[in-house]
Every structure is written in C-alpha cells, then in structure tokens.
1. Figure out for me which of the structures 1, 2 the number -1500 belongs to, where helix-only ellipticity at 222 nm (-39500 (n - 2.57) for each DSSP H run of 4 or more, over all residues; to 500) was derived from the coordinates.
2. 1, 2: which one has Rg and Dmax of the Cα atoms in Å, as calculated, at 11.0, 33?
3. Of the structures labelled 1, 2, one was used to calculate distance in nm of label points 7 Å out along Cα→Cβ at positions 11 and 43, giving 2.5. Name it.
4. Taking 2.7 as the value of distance in nm of label points 7 Å out along Cα→Cβ at positions 35 and 51 derived from one of the structures shown (1, 2), identify that structure.
5. Matching task: 2.3 is the computed value of distance in nm of label points 7 Å out along Cα→Cβ at positions 3 and 67. Pick the structure from 1, 2.
6. State the single structure among 1, 2 that was used to calculate relative contact order in percent (Cα under 8 Å, 6 or more apart), giving 36.
Structure 1
Amino acid sequence: MKTLFDMQPGQKAVVKKVHGEGNLRQRILDMGILRGTELEMIKKAPLGDPIEFKVKGYDLSLRQSEASLVEVEVLK
C-alpha cells in the first residue's frame, strides 16, 4: 500500500481509499481528497511536515499523519 506520505515531488497519483475515522477522515474528504481524485505532490518541508499537493487546481498542505491515511496508486 502506497500513501500520499510515500510520494516524491513531481509524482502524480489517484486516490484509492481514505482511511481513518470521525472528524479527521471527514476533514480529509472535505478538502477534496476523494476516491478517484488525481493529485500531484509539489514538495515536502525540510523535516517532512507539512507536505504540499496540487488537488483540483489548488495547493493543499497536509500533515504527515493526514497524508499517511490516504492510500493512492501512483501514475507513471
């Protein structure tokens, strides 16, 4: 299983599943990270937190703990 946290800058992926429960999972879904959504990793902060992604035309920053809950399929 590969997650958003495992991606490298410049890689694109499609969301396969969002793990987690309750408010945290709902917050991730509300940010537009839904099953089937394509996104691109822009960059990681020097210490790895936060991580910036391009999702549906906007830039989104996620914490490591949030990014590790989103299972993806990396595109070639």
Structure 2
Amino acid sequence: MIEFEVGDWAGVKGDSTKWISKIVAIENKTINDSRGSENEIEILLFEDGTRLGSAWAVKATPEEIAVGHRIDCENGGA
C-alpha cells in the first residue's frame, strides 16, 4: 500500500516540530544494513528542499494544511 503521493502535505511524526510541507517527488532507495541485507526505503522530497524518510513522516490533515503547521504538536516547536 502506498501511503504518500506527490502533492500530499506531510510533517515529521511525533511532537518535535510543527513543520509541514508539500511532497514534490518520491525516491526509492536500496540500502544495505550492517548484516549485508538489502532494504528498500522511500525518501520524500518536499518543496522547501527537505528530504525525509517516509517512516518518519505523517500526512497533514486538512486543518493543518489550512493553518500551515502541525496542530497536534505539544511542545510548540517551530
């Protein structure tokens, strides 16, 4: 199942930042772990130049897109 698509708005999981941005591209990368196993990871590229692994991203809600930041962020991050 594909969770993210180009054009989606997303931010960082957790409460460390209120930042959200629009996804402009998605890259799939193959990486090797310390045991030599290959793993596929999905990298989201955002309109502000940020690159973020999809495992660390969460889709923004319509309300968050309207205000331009994460709403559920508890610590008031930038």
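Throughout, read-outs are computed from the coordinates displayed, never taken from laboratory work. Being a predicted model, the structure only gives us computed values, none of them experimental. Cβ atoms are built from the backbone, for glycine too; each structure is taken alone.
1. 2
2. Only one of 1, 2 returns 11.0, 33 for Rg and Dmax of the Cα atoms in Å, namely 1.
3. It traces back to 2.
4. Here the read-out was taken from 2.
5. 2
6. Considering all the candidates, the number was obtained from 2.
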